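Please go over the structures that come below.
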Structure P
Amino acid sequence: MPLLGAHVSSAGGLPRAVERAVALGCETFQLFTHNPLQWRGASPTPAAVDEFRRALIESGIKRVTAHASYLINLAGEGSVLNKSVDAMIYDIELCFQLGIDSLVVHPGSSKNGPRDEALTRLAASLDSVLERTRDKNVSILLETMSGQGGAIGAVNEELEGILDALAWDGRLGICADICHVFGAGADVRTKGGYARFVAALDKHFGLDRIGCWHLSDNKGTLGSGVDRHQHIGEGEIGLTPFGMLVSDDRFVNTPMIIETPKDGIGDEGNLAILRKLRGSEKNQ
């Protein structure tokens, strides 16, 4: 079955993220290895790295994913582009030290510039990052986006083109965000809609390239381009696709990470809903 987990805070030190994931009963989890609004954070001490790795082994948690800095724009220009490449390399090297096997990153934005030029810069930036971290066994997962603010990755063809430009490097994959794809226009609210969506992922990437899922409902309407995360089943998407997703054996051992609001029912409530849906679907 897919692995269920949450994005947890690393406030107080990286090992605290493991403690929080264990307390939630996570099978997997995602974290920021440093402040996501900074290009890089203070590098952890060797003792902190050892403590994190030991805590992870003792936890029994199967997979861990990190999320890169929000400042990174690998399709940007000038100093932003240079800083983005350096920040990606820093994040990958940190993941490698910590034993984290994948890093999710927003593909970037064209801002107000030509789309084709932005896509060319994105491919070149990723090529540089991959080459400069060739000895680091950390996968880069390009996140599907809603299209808000000129974000790249709201249509599968864009990300497929990037993978194709990089000769389908084995370290590249996709993080499919169900809130984002709904905002971008993929109607996953019915069994037929879900089936068509997964078939499109398979066509453009192959399901073995889906390295992670982000799960949350969306306050925005279908195709609005809005990315406003909501508790599972309380937004415009509804419960149906989440039940099919968490019980889909094609994604066995694939991390499925909730990125739902921390207020209200919180992580505990949202994970409980998904576990119940997983059990109900399996018993049908």
Structure Q
Amino acid sequence: MLDTHHHLWSYNADEYPWIPANTPLAQNQLLAELEEVTSAAGVTGTIAVQARQIVEESAALLEIADQTELIRGVVGWVPLISEKVEENLEHFSDNPKFVGLRHVLQDEADEYFLRDDFHRGLAKLPARNLRYDILLYQHQIPVATKLVDRQPELGMIIDHIAKPKARNGRIEAEWRSGMKELAKRENILGVKFSGLATEFPESDNIDPATIRAYFEETLEIFGAERLMFGTDWPVCLLRLGSYQEWSNTVIALTSSLSSDEKDLILHKNGETAYQLKS
């Protein structure tokens, strides 16, 4: 199994102001912790994804990744709107584990998605064989589709199935129609089935039927060739008891599929989308 989405950090409240105090997130979550939880879950490879929007985040994640064969790729961050973006990309591009970039678009206004300087930076990525992770909420899908259309040469991956509003027993129509439109774009290389547990309101229990419904809907829209497993660990611990709880959930959801389909979702699609080195 390849976990296509997790984070790592040396916890500091000033550097991670979004992390709630007195939660499992408010502590170091580094290589030792990752090795422990992945080993228990039978996960043999991972993609580490940025959690801070500073260049040092990319350097820190790559330094950890270079210590282990478990972390097969890093989705980092550089200031794509900077006129010096080429220098930042050059600094990291020699590392074969540097596979992509992400910006926390979910926190930006719609205008940011279409900024000319942002797209100037995005346009630098295909020549360096880098992918781009799109982090957004469901209401941002229309403007994200415009972003995707402006960068047809750039392979992109949708994080957390575009963060739908998880309400018990209901698939959001806005999410469904938007994802169907995104799925028409050939440069959408994959969509991560991750992050859904934390989209349920805190007042609601996590409903297994709703999780299954979103899995089946995403599978129908994107096919087994573009759906991929991710955990969003340790963020998932805000609502789940363990890393393994989510990995077991996804294994159960794929249990009725063919062995080839399961292998695609749990392993191969992540390798293909991120062009991982064997």
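Only the coordinates and a few stated rules stand behind these numbers; no lab work does. For clarity, every value in this text was computed on a predicted model and none was experimentally measured. Cβ atoms are built from the backbone, for glycine too; each structure is taken alone.
Tabulated results
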item: Source structure (of P, Q) for P(r) over Cα pairs in 10 Å bins from 0, in percent, for residues 191-238 alone, computed value 25, 52, 22, 1; result: Q
item: Source structure (of P, Q) for helix-only ellipticity at 222 nm (-39500 (n - 2.57) for each DSSP H run of 4 or more, over all residues; to 500), computed value -13000; result: P
item: Distance in nm of label points 7 Å out along Cα→Cβ at positions 39 and 71 - highest-scoring structure of P, Q; result: Q
item: Answer label among P, Q for the case where FRET efficiency 1/(1 + (r/R0)^6) of positions 87 and 167 (r between Cβ atoms, R0 = 41 Å, to 0.05), calculated from the coordinates, equals 0.95; result: P
item: Per distance in nm of label points 7 Å out along Cα→Cβ at positions 151 and 215, the highest-valued of structures P, Q; result: Q
